[in-house]
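Take a look at the structures listed below.
Nothing in this text is a laboratory measurement; each read-out follows from the coordinates by a stated rule. Computed from a predicted model, the values in this text were never measured in an experiment. Cβ atoms are built from the backbone, for glycine too; each structure is taken alone.
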Structure I
Amino acid sequence: MKVVITDHSYMDFTEEKKLFERAGATLMVTQCTTDEDVIQASRGATALINSDIPISRKVIESLPDLKVIARYGIGVDHIDVEAAKEHGVYVTNVPDYCQDEVAGHALALIMSLTRKVVWLNQQVKEGSWAFDDAAPIHRFSSQTVGLVSYGKIARKLAAHLQAIGFSVIAYDPYVDKANIATDVELVSLEELMKRSDVISLHAPLVKETYQMIHKEMFDLAKPNAVLINTGRGAVVNEDDLIEALQTGKISGAGLDVVEVEPIDEHHPFMTMDQVVLTPHVAFYSEESMQELKRKTAETIISVLKGEKPTYVVNE
């Protein structure tokens, strides 16, 4: 049995190789950039482990022995999930491997923006030593954070936020009010945009969420509001976000993700002092990476054994 890693940003696969060898499978590590690369490298493969390269219908139809495509991560918007389902191929992910990390990273961005830490750091290094350069700054207990999507990561973040004084509201059309914490108010997206001092995005990228945060939403926001995105870049209309920042409709943004990654060196965000950027790193810790690699391998091994995998995207 042949397992192929189509692309990766991890240099060591010792643990996965051991797990696959015990299961009687061979692991082949590649760094593909095109459909043809994937097809050529994966002939005869039972399983693919995929990071970022698109897995298209063409690829799936060209690999008749394929049983499972396992994503090294959570989002599967670059995999043709429907084509895989039509051909009896499982698509799996690891939706629970970095919840602490993403919640913590979102919290770090929120605190950096609301306390203006990054901007003040630059001011000091440029020779200024004055607290009123950053005015106004407000205490956490006077501010409301709106969470767009209220899944497991957002719930962890809500607990962190409430522990240090923030009020929390949330928007999620798939969550019943009976299943939400009593101290988190469930509201419409429009009300969330109007009331939030911090708007934190945690929605997956699907048809319904593509560019769901756009001009009309920014028009509702407080001028002091900041936008935090540790989810998917394309959930936000970037042109509308740029305009909102330039015209003062909102005051700042903390972005771990953008629509096209890596970000272009000439992107307007790169020269905006009110924007804090990190390179899609919210998922990362040494512990989360070990968990991701182990769970991905174990998911594939369950399929090789004829069992149903733990995390199935396309039932």
Structure II
Amino acid sequence: MKKEMTKNEVLGTLLVLFTAIISGFSIIANKFFVVSIDPLLFTALRAFFIGIIFLAISLYLTRSSKGKKFKQTSWKNLLLIGIIGGGFAFWMFFAGLKMTLGVRAAFLHKTLPIYALILAFIFLKEKITKQQLIAMGIMLSGLVLMQIQSLSTEIRVGDFLVLGATFLWAIENVISKKAMINKESNWVVTFSRMFFGSLVLFSIIFLTGKTDLLLALTSQQLIYIMVSGFFLFLYVLTWYWGLKHINLSKASTILLLAPVVSLIFGVLWLKEPVSALQLAGSALILVGAYFIILIKSEKRTEEI
């Protein structure tokens, strides 16, 4: 007999769907804010201010619950979330981006569900069904079709850095999910990812002698940071809140909808041309997403 999803699972699925929409829209929206700014500085500033916002939310909610959640906090894990996912992963990604093609980097980043599924199966004991594997395979096939015309067969050093960053994000997501399984607030987890991550990025900026870039920011760049920061705020808000209620393997696979969202906005908003392969790939992703969304989040009953 097929099990129905709980209200929390429905909420989590809807939140992650919203995350995918935000991600897809942000890729298109950023085309209107193309300014010359160091990507590491750009990411560090956004993460720092968003981290402060989530710190304020966490402190407010913690005080409302008489501080119980902070007493249960494993600061070692929260630091790891920020250092791995919010810090070094971004550093490796941008370093790799300089040594490979943007389209290739975007494609390699979309392999994250593969690593997330494997790690979630091993460390979180998530149940992986045949339906889920087939659905993810269909979505990944659709992604290949969408980008096959622009992908190069040449392997570059930057590709390995981007893959490494993607794997680090998968690890960070596992730690984040584990923290929330252990009753940690998703608000605290989000704060840790953004704030501690920004400190790592600022440290790299200082060590590489780029501190003068902070004082050279223009009003246009600051506006770009604020607008893009708003989208990032919505992204991490919905992602970690949704991840609290559904399996990591399911949540990460739903994010494969983002390229389809970008394609739709690109056609409707920017009047960009679309190829038959892109349409076919989008159709496959939507079919796979339909089956993924219906999957109930469960843990395996047997021990590993």
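Annotations for the structure displayed:
- Parent structure of the calculated result 1.8, given that distance in nm of label points 7 Å out along Cα→Cβ at positions 8 and 192 is the read-out and I, II the choices: II
- Read-out distance in nm of label points 7 Å out along Cα→Cβ at positions 144 and 264, computed value 2.5, structure in I, II: II
- Which of I, II yields 6, 25, 29, 22, 14, 4, 0 [P(r) over Cα pairs in 10 Å bins from 0, in percent, calculated]: I
- Entry that produces 42 once relative contact order in percent (Cα under 8 Å, 6 or more apart) is calculated, selected from I, II: II
- Looking across I, II, the calculation of helix-only ellipticity at 222 nm (-39500 (n - 2.57) for each DSSP H run of 4 or more, over all residues; to 500) that yields -9500 traces back to I.
- Top of I, II by distance in nm of label points 7 Å out along Cα→Cβ at positions 16 and 56, largest first: II
- Origin of the value 0.15, where FRET efficiency 1/(1 + (r/R0)^6) of positions 120 and 296 (r between Cβ atoms, R0 = 30 Å, to 0.05) was derived from one of I, II: I
- Among I, II, which structure scores highest (criterion: distance in nm of label points 7 Å out along Cα→Cβ at positions 104 and 216): I
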